[in-house]
Structure I
Amino acid sequence: MADGPLDVLLVEDSPAHAGLIKEVLAGPPGRLAAPTAFRVTHVPHLAAALARLDQAGADVALLDLSLPDSEGLETVRCLQSHAPELPIVVLTALDDEALAAQAVREGAQDYLVKGELPLELLTRALRYAIERKQAATTLLREQAARVAAEEALRHARRADRQRRQRQRRELRSLEELAAPPATAVTAQVFGVEPLSRAVPETFATLVERYGALLDLALEQRTYKVEHRLSDALRALADELGFLHAGPRDVVELHTRALKARIAAAPSKAQAYIDEARVMVLEAMGHLGAYYRA
């Protein structure tokens, strides 16, 4: 609430009632030298009130429900729509209290009956209206912020689930590619058993080396450093070729190293997957070049 006088927009078509309200808000006689707590702007029509709000705003509105250009609850609704954060105190006649109470239920902060406007009641109603409106506005903003935060959290969780599902699908596809064919016994007879079975210790060493290259690839992308990864991948592919490795061996090597790195650093899973896609293709290319040579 402002420290200086409060700007009251009085929307009242009766000059007599408007004069009485301005007189009441000016304070009791004998206070002429004291600063007034209210600065009243009087307009007789709703249209003039809306124009005034566009020009200068107000701290609170005293609103008659029966105006030449607007009647009843529609008057309150129109003013609320035009100035959603403006506190409104409705002015009503004795026989319209039910309508005024309905106006409060629809968003006005309070109502006063014309002819019953002692200084204490009117000034207290205006100040309380401002405080209640500020509290309601703060509550609505907090609720909106909480809803937005909850929605952002749901979106982040949904995106994380989708990302994890994509990662699992990609790893599952790689595992299916690396799985030995159904004719494993025949393959063993002809000496084409997977490297992971034929030379498990050597294969484990190659997996660790490939994983180290994944780390370097991630570091290279993050920090823009050069690690000569192509040369290292070519040397690894030459060793695989010397061991008579095939495409399935490369995919299995790639899959095991990738799964180990993701398990060790889940937060980097997508980054590892992105770099690994490029690396496995390059390793395949180097292995193919080894056999062509």
Structure II
Amino acid sequence: MRISRGAPESVSFKRGSFLVYDNDEHTHYSNHWHSPAEIIMPLEGWYQVACAGVEYILQPGDVLLIAPGTLHRIHAPECGRRMIVQADFVPLFHLPEMEIINTMITPALRITPLNAQDHHAKIKACMEAIFLEYFTPGALGGISAYARIIEMLVWVGKAFTEADSLMHKAPSSKNHYDRFILLLDYINQHLTERLTLELLSNMMGFSKFYFSRLFKRITGVPFAKYLSQKRMMLASRHLTDMELSVADVAGLSGFNTLSAFMRMFKLQMNCTPTEYRKQQRER
């Protein structure tokens, strides 16, 4: 892996593609971020990763998913080996279910036999298949490996949402889940507009209290956090357009004031919009 001196990781990466590394380096990667998501699974020895102020000590077979744009640092022991995947999930975002999965892995999600129960073995098997197929010569190795990445995301979704249990409790529960999938699509289409808990709960025909509980139960995060994360992703894309001012980006990302945007951006991205833009220029 190649790390630039600044925060963004300097790798050649095309949209919709992915890279797989067989990494046995003993080194320290200081705080950095990159556009693709990162998936790490130690094969031998432990691996230490810090994301958004949380330290993860990964053991062989543990899987850590790091969301796109998440600032993180890594420390490797003197001996060890791990599989690292960097994948662009943007082509999958037209699928409403991908919104729930992306929310789950933001900023990072560790998967172990303890927290994923029966699904961990399937996720680990997908990672092993990605590794094998990526490095096996053959005309279809790339697309086969990418298919395994998608399969792994499906198992992650099954492991960390209550969607399955909701859908098997009663027809009305499945209907709630289906309606929430449509609601998430509505939120994406209206991110720059005034979206309130009261407005959306009325659209669903629920009380604000019940809507809040159900929203967190399905997506894994409170409504306010989900909305701010989506607006930060939108703002990050707008900041790559150097002709837009930071104030323009704030307005185009659904923030009423520049100060609110600056405060939220610093809180979630660990840098200012100007610093983020500077990092983009240096890539």
Structure III
Amino acid sequence: MTRVDFHMHTTHSDGSYTPTELIRYCKVKGLGCVSVTDHDTISSFDEADEAAKDLGIELIPGVEISAQFEPGTLHILGFFMDRHQPKLKTVFEEIQKARRERNPQIIQKLNALGIDISMKDVIEEAYANTEGMADKQIGRPHFAKVLLKKGVIKTLEEAFDRYLGKGQPAYVDKRRVTSEEAINLINQAGGIASVAHPKQMKLAPDLLEKEIGKLVDQGLGGIEVYNSCQRPYENTIYQRIAKRFNLVQTGGSDFHGANKPDVDLGFLGDDVSLGYDMVEALRERIAKRSGRL
């Protein structure tokens, strides 16, 4: 059975592996079909695709888009999009611009807390092992690494728990589209939209089911039943929701390399029998929508 992983990140967002390094590690882990889903960007695809072709791995275009939502977090995964679609590029450029403008605000909040940190420190950390990436996405993991090196915190997790996480004193929200905008963006580019790690929406099962129903009305096509942050009993809940709304069941590790050291690539292959049938289900859904079936 072809092993798959449809949720992973590179240095183009908040992962620690370059696209080439990530694909090489996919080969080591025995994965045959993967999707790199960097946050709000598809800039890693070309490099990853070149490496994937050299190693005989099938690479599916992917992305993870942050959407407006309370009380938890709502991220929408997109698969099989036409990455040359102009609207995709425009929206992602707008989001990255807003992210760049957010970073100095985080610095100001940390300084106000008495922490000696500068934007120069963060930029140097972000570019330490990624030469030639002029458009690199700089985010909170880079702030966390600087805080760790300065001895402000003892673990990367502590940086988010005390300073950088949602609701903490140095948190600054980023530009987010609405769920409908995210889903439409993916659908209009010929892709399939799937809710990432539904656990992180922080809703009771009945409320989650109701919310997923609203997203289905907006054009949602899948739900990430399997994710490293979710337990087997939660997977069962998401399976039930997927069946009720006829959603494709997707899954991935949410691998970030050293930025999330407790999560390894391809863990799904050890836990569930989710293989290439997921890829075929996604393709079939796209074909039905376009009238090819």
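Bear in mind these aren't lab numbers, they're just calculated from the coordinates by the rules spelled out. Just so it is clear, the model here is predicted, and its values are computed rather than measured. Cβ atoms are built from the backbone, for glycine too; each structure is taken alone.
A few notes on this one:
- Among I, II, III, structure where helix-only ellipticity at 222 nm (-39500 (n - 2.57) for each DSSP H run of 4 or more, over all residues; to 500) as derived comes to -15500: II
- Looking at distance in nm of label points 7 Å out along Cα→Cβ at positions 194 and 242 for structures I, II, III, the greatest value goes to II.
- Among I, II, III, structure where Kirkwood radius over Cα pairs in Å as derived comes to 26.0: I
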